[in-house]
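Colleague: So, here's a batch of structures to check.
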Structure P
Amino acid sequence: MARLTAIGFDADDTLWENETRFRLTEERFRAMLAPHADADTVSRRLLETERRNLATYGFGVKGFTLSLIETAIEVTNGRVGSTEIGAILAEGRAMLEHPVELLPGAREAVERLSGRYRLILVTKGDLFDQERKLAASGLGDLFDAVEIVSDKTEGTYARVFARHADGPERAMMVGNSLRSDVLPALAVGAWGVHVPHDLTWEYERAEAPTDHPRFRAIASLEDLEPLLAEIG
């Protein structure tokens with residue numbers, strides 16, 4: 001087996017909190033639209049709108065904010081007012097300005113592995129927001145490369161690990177999303193390590209490939225170093 005030389009890390013909900021902000025904003029959005037629809041209906045309509053808009057707006061807070069506005073217009077049959085639209089825009093701005101909160105063990109894991117492996121940050125979403133969060137995290141200097149991509153596909157990982165590593169077969173991808181971080185990395189021959197987060201966006205859910213020889217699941221990033229020792 002080829003020796004592992006590079007490790008890719010997801011950012012949102014792997015190194016720092018992200019989904020929590022989306023959930024809190026959605027809760028306030030559901031309360032805003034309570035006179036027009038029940039909470040479950042609002043959430044379902046919002047998810048439908050987000051899925052529909054991904055190809056146009058991509059991932060991230062800005063696309064989410066636009067989907068909130070579109071959903072509000074649809075749920076209220078066009079009766080949503082400028083006050084509500086202004087409140088939604090304010091929520092989006094607050095999300096973009098929210099402080100970065102590192103997850104337990106994130107800094108220690110990256111610090112211990114920096115210099116021993118080539119570390120690559122692979123994150124998707126809005127370029128400006130992701131750059132801001134990386135700078136605020138204080139982790140930027142620990143990575144050998146940073147890739148902010150529009151989506152995470154098999155082609156993404158093949159390209160990233162060819163450019164910054166010794167190919168996928170000598171690389172590992174670590175992240176909280178089975179759909180985005182694990183499955184496409186495994187498909188191109190890399191290791192895929194799932195680090196679950198308490199909150200997972202419905203779009204990112206997938207079945208764990210428990211029978212794949214290069215799939216592993218760990219409880220937290222604190223377990224990453226022992227896993228690396230185990231697989232050699």
Structure Q
Amino acid sequence: MKILIVSATKLEIQGLLNELTIDGALNAQWYEYAYRDHEINFLISGIGSSPTSYALTGELKDRDYDLVLNVGIAGSFHRITKIGEVLTVKQEVFSDLGVESKEGFRSVFELDLIKPDDHPFKNGRLNAPIQGYMGDALKQLRQAIGITVNTITGQMKTVESLINTYQPDIETMEGAAVFYVCLMENIPFAQIRAISNYVGERDKSKWNIPLATTNLAIEVVSILNKLK
């Protein structure tokens with residue numbers, strides 16, 4: 001299987017690169033690697049939806065892939081989710097795509113600028129066809145709903161608003177972009193995220209990025225071993 005692993009930063013996949021004993025990829029934006037019966041390419045897309053969309057679209061135009069895996073760290077909205085837990089994302093939303101006014105935030109779908117079911121959206125959301133093509137490879141991971149933002153949420157008022165509006169489990173800055181590009185290009189995909197912190201908590205001393213990246217590496221290798 002030919003697989004593209006996309007991450008916003010090298011830091012997020014450093015544990016995976018170490019697990020696979022890949023040294024050269026640590027200083028490269030793109031790296032090719034053979035693992036078992038798979039041909040794996042790594043793409044460091046950059047942080048945010050726009051860099052990710054640009055980098056991923058260009059890569060998919062240049063090369064054919066059987067599967068795209070978006071891997072990285074994320075913030076959790078729920079304290080019941082433990083720091084370091086690895087999740088697979090079944091649904092994504094561009095949560096700040098809309099208009100803010102005195103009456104509050106209204107999405108592009110509420111404004112009728114985009115129809116909620118215009119391709120690739122379903123009721124204003126982007127869905128990953130997780131079980132259809134990956135079989136048991138993701139079975140061990142709990143499924144989550146993600147929102148994608150341009151600004152990391154740092155105020156509890158915003159946290160409460162996002163929870164009330166979207167009922168999210170996690171927050172990232174790239175997930176929905178990967179969903180959008182892969183759905184438009186009809187490429188099978190999955191998003192795997194390890195929790196490094198809780199959304200709204202800006203005290204970095206309470207974050208645990210090393211634990212998240214280590215656990216992420218273990219789960220991604222497990223997934224690769226199950227794929228055929």
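Colleague: Please state which of the structures P, Q yields 20.2 when mean count of other Cβ atoms within 10 Å over residues 14-21 is computed from it.
Modeller: P
Colleague: helix-only ellipticity at 222 nm (-39500 (n - 2.57) for each DSSP H run of 4 or more, over all residues; to 500) computed as -14000: which structure among P, Q?
Modeller: P
Colleague: Now for a different question. Using the calculated result 31 for relative contact order in percent (Cα under 8 Å, 6 or more apart), pick out the matching structure from P, Q.
Modeller: Q
Colleague: Of the structures labelled P, Q, which one yields 3.2 when distance in nm of label points 7 Å out along Cα→Cβ at positions 142 and 158 is computed from its coordinates?
Modeller: So the calculation was done on P.
Colleague: Something else: Computing distance in nm of label points 7 Å out along Cα→Cβ at positions 126 and 174 for each of P, Q, which one ends up highest?
Modeller: Across P, Q, distance in nm of label points 7 Å out along Cα→Cβ at positions 126 and 174 peaks for P.
Colleague: The value 3.6 for distance in nm of label points 7 Å out along Cα→Cβ at positions 102 and 206 was derived from one model only; which of P, Q is it?
Modeller: Going through each structure in turn, the value belongs to Q.
Colleague: Using distance in nm of label points 7 Å out along Cα→Cβ at positions 70 and 198, single out the structure from P, Q with the greatest value.
Modeller: Going through P, Q one by one, distance in nm of label points 7 Å out along Cα→Cβ at positions 70 and 198 peaks for structure P.
Colleague: Which one of P, Q has semi-axes √(5λ) of the Cα gyration tensor in Å, for residues 6-93 alone, as calculated from the coordinates, equal to 23, 17, 13?
Modeller: Clearly, the read-out refers to Q.
Colleague: While we're here: Name the one structure among P, Q that Kirkwood radius over Cα pairs in Å, for residues 118-181 alone of 12.3 was derived from.
Modeller: Here the read-out was taken from P.
Any read-out appearing in this document is the output of simple, stated calculations on the displayed coordinates, not a laboratory observation. Please read these numbers as outputs of a predicted model, since none were measured by experiment. Cβ atoms are built from the backbone, for glycine too; each structure is taken alone.
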